[in-house]
Structure P
Amino acid sequence: MIITSSSNARIRELRELMREGCADSMNRVPIEGIKLAREALKSRLEVKEVYVAQSRLQEGYIQGVLKQAERFSPEVVLVADRIFKALADTETPQGIVVLVKLPQFQLGDVIRHSSLVLIAHQLQDPGNLGTVIRSAEAFGVNAVLLTQNTVSFLNQKAVRASAGSLFRVPILSGFKLDGLIENLRERGFRLVAVNPNGDRDFREGDYQGSTALFIGNEGRGLTRSILDKVDLKVKIPLAMAVESLNVAIASSIILCEVARQRGAGPPIRG
């Protein structure tokens with residue numbers, strides 16, 4: 001079967017999932033492109049369906065993904081090229097979208113088995129969020145928790161920016177901040193906030209033991225009501241000509257120091 005109509009129910013659902021940055025009722029999400037499809041397979045995510053542009057079916061890299069996905073026996077659906085182009089989120093589509101099932105996590109289980117969590121509060125740029133998730137995996141974060149009004153981590157730009165990390169790092173979203181802070185405190189986490197006016201140079205902070213690191217919105221940062229509830233506020237010293245750093249860059253810098261102290265991640269040269 002070849003889908004030739006943009007009004008096809010499956011195409012409409014895929015397009016909506018990609019546009020809204022969400023999963024369907026069975027926690028399945030569409031992933032576009034060869035690299036991300038390979039990352040999903042490498043991460044042992046179950047591939048449910050594969051949508052391929054009709055003219056690209058015999059290309060080597062498409063066949064390679066289909067071969068890797070055989071163990072899941074996914075349904076392979078051919079899509080007319082003009083329909084696939086309208087479906088795709090990228091400017092130069094590679095001719096493949098895979099529908100994969102993400103694992104589901106519960107906060108209690110995640111916190112119980114974590115000693116380092118990152119809380120992203122109301123980030124709005126999906127590229128920033130995806131990069132933060134990528135850095136979180138690189139530097140040994142056990143889980144990423146997103147508060148209400150944070151952009152969806154399933155936004156296609158966030159998925160691409162994470163370069164596959166969101167397939168492997170537990171991510172939970174939609175938390176009310178006060179409740180989350182209370183939950184973390186009950187579990188014995190030390191709460192550390194990143195703030196340009198922090199009390200201490202981030203290199204002087206202590207990140208040993210159970211640590212929850214808070215980062216804030218690109219423009220507003222973390223509010224005073226949040227900062228008043230944490231145990232430590234850290235800052236990155238900057239040259240006077242530089243007002244601030246992008247939230248993803250700042251997070252990566254601090255997470256590198258956290259990993260150094262905790263002995264996690266790759267060796268860091270002095």
Structure Q
Amino acid sequence: MADRILPALPDPDRFGGPGWVRSSGGVMTPRECHHGLRIAAGQQLRNLWQRLVPALCRPARLDLLPVPDSRLVRLAEEAALEQSPELLAHGYRSALFGRALAQLDGVAADPELLHICGLLHDVGIMQAVTGEDFTLRSAAIARSCAAAAGEPEIVGHHLADALIVHTTVGVQADRDGALGAYTQYGAMVDLTGLRLAHLPRTFIAEVLASHPRGAFKREILRRLEQEATAVPGGRFAFARRVGFDLAVRHAPYPS
């Protein structure tokens with residue numbers, strides 16, 4: 001068991017938090033949709049700008065410390081195998097991209113827990129359940145891994161909070177926690193190319209070579225559609241309405 005100092009948990013009832021998901025069923029109100037639309041539009045513009053304008057301070061290299069070979073990590077990696085090959089590779093890429101962005105931004109995020117969040121953030125989407133936000137299932141799996149590893153209960157709470165909030169539009173590290181924010185940021189690098197220009201080219205090439213994309217775009221778009229159908233009005237249904245599918249299709253990757 002690793003000795004770690006964790007920050008206070010974010011407010012569980014904030015938009016996108018565990019309390020919000022359980023009370024709302026993950027369904028966004030018109031006000032939340034309106035707020036999310038403005039944020040999503042800004043993200044699309046930033047993504048386009050980054051692809052058109054070369055990065056002015058892109059680092060030449062980036063050295064990440066290795067993830068500890070802990071019982072918690074091993075259990076999470078075993079649980080991650082329940083995903084399709086395309087989602088499993090996406091999990092590893094997201095974990096690496098998220099850790100890299102946190103390091104570049106100078107944000108303190110437990111590297112072991114951020115790695116686990118990257119691996120497990122989509123594990124609950126493998127089976128769509130009508131009326132149940134898939135992040136609740138991902139969170140339950142992460143909690144089980146933490147308990148089986150003998151970790152303090154607070155570790156499971158942090159993992160669950162991060163996995164539940166990570167699909168929320170406008171997530172922020174200071175409000176939603178570094179784990180949830182950088183789980184989303186890492187996944188967005190892989191999904192849409194957002195902030196790809198901030199990472200060293202050699203690092204990106206190494207990540208893609210170690211964890212090939214395969215038919216990832218086709219796989220994730222199918223899963224997005226299934227989740228949006230299972231939870232009408234949910235966060236993935238909202239994402240599809242504001243053009244997330246298009247952003248994935250036009251991400252700067254061949255597949």
Of the structures labelled P, Q, one was used to calculate distance in nm of label points 7 Å out along Cα→Cβ at positions 65 and 153, giving 2.2. Name it.
P
For distance in nm of label points 7 Å out along Cα→Cβ at positions 201 and 217 computed as 3.2, the structure of P, Q it came from
P
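Can you spot which of P, Q the value 19.8 was calculated from, given it is Kirkwood radius over Cα pairs in Å?
Answer by label: P.
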Work out which structure the value -19000 belongs to, where helix-only ellipticity at 222 nm (-39500 (n - 2.57) for each DSSP H run of 4 or more, over all residues; to 500) was derived from one of P, Q.
Q
If distance in nm of label points 7 Å out along Cα→Cβ at positions 145 and 225 computes to 2.9, which of P, Q did it come from?
Q
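For FRET efficiency 1/(1 + (r/R0)^6) of positions 73 and 121 (r between Cβ atoms, R0 = 25 Å, to 0.05), the calculated result is 0.05, so let me know which of P, Q that is.
Of the options listed, only P reproduces it.
By the measure relative contact order in percent (Cα under 8 Å, 6 or more apart), tell me the structure among P, Q with the highest figure.
Structure Q gives the largest value of relative contact order in percent (Cα under 8 Å, 6 or more apart) among P, Q.
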Kindly point out which one of P, Q the value 15.6 was derived from, the read-out being mean count of other Cβ atoms within 10 Å over residues 89-96.
P
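A short reminder: the numbers here are calculations on the coordinates, not readings from a lab. The shown structure was predicted, so the numbers you read here are calculated from the model rather than taken from an experiment. Cβ atoms are built from the backbone, for glycine too; each structure is taken alone.
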